[in-house]
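Read through the structures below before going on.
Please treat every number below as a calculation from the coordinates, not as lab data. Predicted model, so just to flag it, every value in this text is computed and none were measured. Cβ atoms are built from the backbone, for glycine too; each structure is taken alone.
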Structure P
Amino acid sequence: MKKYGYIRVFTAEQCTDRQIIGMAELNIPPENIFTDKLSGKNTARPALQKLMATVRQT
């Protein structure tokens, strides 16, 4: 079974390093991690939509 992860931060300046480390600890390969850097007001989350489409295909 493939593992996937989703990371979201509120601004482009915020660091995703700790979340990426957490995903690595869960053995989620980098190519299966989807990241959005968007404000909380923005409900359009392209990486989340791409993740959902990818999971539906498997």
Structure Q
Amino acid sequence: MRTKRFNLKPMDSEEAILQMDMLGHEFFVFTNADSNDTNVVYKRRDGKYGLIEPTN
């Protein structure tokens, strides 16, 4: 298993999608600038995007 470590930059979901697309990844983990929670944006099979938010 490969491990990758990186700092989570605060941003909104739109910027996270741009970062994901620039990197060519299927998902992107980031800190939501509004809620300060860790979120994940991902590319759906239908070509749209999804957002995973924690429920606290």
Structure R
Amino acid sequence: MLSRLVQFSLSQRLFILLATLLVAGAGWVAYLGLPIDAFPDVASTQVKIIMKAPA
């Protein structure tokens, strides 16, 4: 299976080059469209618990 894929890629170099450029271009457009909030917050998670003790 892998040898057939390599053989196809080597015989159709222009098609593979255009497909690679198309995927890279689509990735760049998607990257530019990301909102700034899409990046993870690396700050540690903190939880505040407020309790009242009876007495």
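Observations on the model:
- If distance in nm of label points 7 Å out along Cα→Cβ at positions 14 and 30 is computed and equals 2.8, the structure in P, Q, R: R
- helix-only ellipticity at 222 nm (-39500 (n - 2.57) for each DSSP H run of 4 or more, over all residues; to 500) from the coordinates reads -11000; which among P, Q, R: P
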